[in-house]
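Next up, some structures in structure tokens.
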Structure I
Amino acid sequence: MSEKRKAAYKRILLKLSGEALMGGKSSGVDPDVANFIAGEIKSLSDLRVQTGIVIGGGNIFRGIEASAKGMDRTTADNMGMLATVINSLALQGALEARGIPTRVQSSIEMHKIAEPFIQRRAIRHLEKGRIVIFAGGTGNPYFSTDTAACLRAMEIQADVIMKATKVDGVYDADPVKNPDAKMFKNISYIDVLTRSLKVMDSTAITLCRDNFLPIIVFNMQKKGNIRGVVCGKKIGTYVGE
């Protein structure tokens, strides 16, 4: 059987947090971590899985935290969206250093460093085997990069959203603070909302529920996990109907 046939999904949207790029740093981008993530994503290219990526900006600037401290929310969110562009360019550099053709498409116009987001162009890039990183969030304040990930996933007609985290899946309590926390193998959108579980924000979860878009939450820090999830292994938590 060819590697291509081993993939359970043809097209995915990978959601990364900005904090994932920090490594042991207190902020910014750790090149070693960016290279590790690039290596994990390369395994998807080897499987010929069409991959879109949305990455947050929390390692550089978190708009919602700044607004809570008195900054104008629109200004703060605009700064946060620009932080996602920085992270997208860093990840693009790490991917292309491994020979993976990558395009950054931004919802905020900045034609000297990124393409504008155009749905048909993004899909064409994916069909040609290029990784597409969607930067700038939704381009609007008051929306998280979780919501941007759901929106872009639907626009590119992804089969699934794969949300990379630092823990193994979705738990009934914070596993870092509570060693007795139990992980769900499967959970419904409604249960995520009613239990107020920190999978994605409620707007993002509702978008996925209304459009029947499944989410798989998994630990990206474990080498080989991303390939395992794409190949259909029971890794992490499946969120769906």
Structure II
Amino acid sequence: MHSDIAVGFDFDHTLGIDNRLEREVALSMLADLAAKNKLTYSVAAAEVAIDEVLHSYRESDRSIDSFIAGFFERFAPAGQAVMDAANGFRDAVVSAAPSHVEPLPGARELLAELGAMGIPYALLTNGWSPLQEEKARLLGFAGPVFVSERIGARKPSAQAFGMLAKHFELPFERIWYVGDDPVLDCAGARAVGMTAIWLDRDGRPYPPDILPPDHVVHALEEIPPLLRAARGA
């Protein structure tokens, strides 16, 4: 890379949203599994449970497959059919992504402006593959995509943010990171010396007990002026 500055991004709720894609696919697959095996279950209980399952997955280092298999087994125990369904979950989610993933306001325009400014960018996101890569593709994201499952490190670890420094071939202090999560994105980036931009679309209070961001923006279009100022342009 031949640039004096680079930008890393989170994806979910920063550049795009997936409209609860994994949740919707899991519930649909459960309904099909139960119907094929002539089983009944509480739909309301399953809706509560899938939210808990996905939250637990996001707090864990385990694969999504094991969490989804446990969810299917709980509500539609069907032996090998459960494992077959769980093994097909990733493909089903990726196939459904085009109808669920949407860019957030200003996302595509920001990426185009970074390109015009000659500022390289990359995605660093927690999650599983190939879903996160597919979300980036649907957004038209032209930079590399580093997904926690593939790189073996999750934000806010220094190892995860180190992937950006390695890729950009820049010291941490020349890399900016944009995200919506105070702990995973902002405090994680600040801890390694990156410039952290907190995207706060909703006017939320920032947690007082963690490292604050270097900048707070309420829309993505506020970012290019900050980068120009940092470059002295």
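A short reminder: the numbers here are calculations on the coordinates, not readings from a lab. No experiment lies behind these values; they were computed from the predicted model shown. Cβ atoms are built from the backbone, for glycine too; each structure is taken alone.
One of I, II was used to compute FRET efficiency 1/(1 + (r/R0)^6) of positions 29 and 165 (r between Cβ atoms, R0 = 25 Å, to 0.05), and the result was 0.85. Which label is that? Could you put the intermediate results ahead of the total?
Details: I: 0.85; II: 0.05.
Here the read-out was taken from I.
Where does the value 35 come from, among I, II, when percent of Cα pairs over 28 Å apart is the thing being computed?
Details: I: 26; II: 35.
It traces back to II.
Tell me which of I, II gives -11500 when you compute helix-only ellipticity at 222 nm (-39500 (n - 2.57) for each DSSP H run of 4 or more, over all residues; to 500). List each step's numbers first, then the result.
Details: I: -11500; II: -13500.
Derived from the structure labelled I.
Ranked on mean count of other Cβ atoms within 10 Å over residues 133-140, which label among I, II comes first with the largest value? Numbers along the way, then the final one.
Values: I: 24.8; II: 18.8.
The structure with the largest value is I.
Out of I, II, which structure matches 17.1 when mean count of other Cβ atoms within 10 Å over residues 85-92 is calculated? Please report the intermediate quantities before stating the final value.
On the way: I: 23.1; II: 17.1.
Derived from the structure labelled II.
For structures I, II, which has the highest computed value of mean count of other Cβ atoms within 10 Å over residues 181-188?
Values: I: 14.4; II: 22.4.
Going through I, II one by one, mean count of other Cβ atoms within 10 Å over residues 181-188 peaks for structure II.
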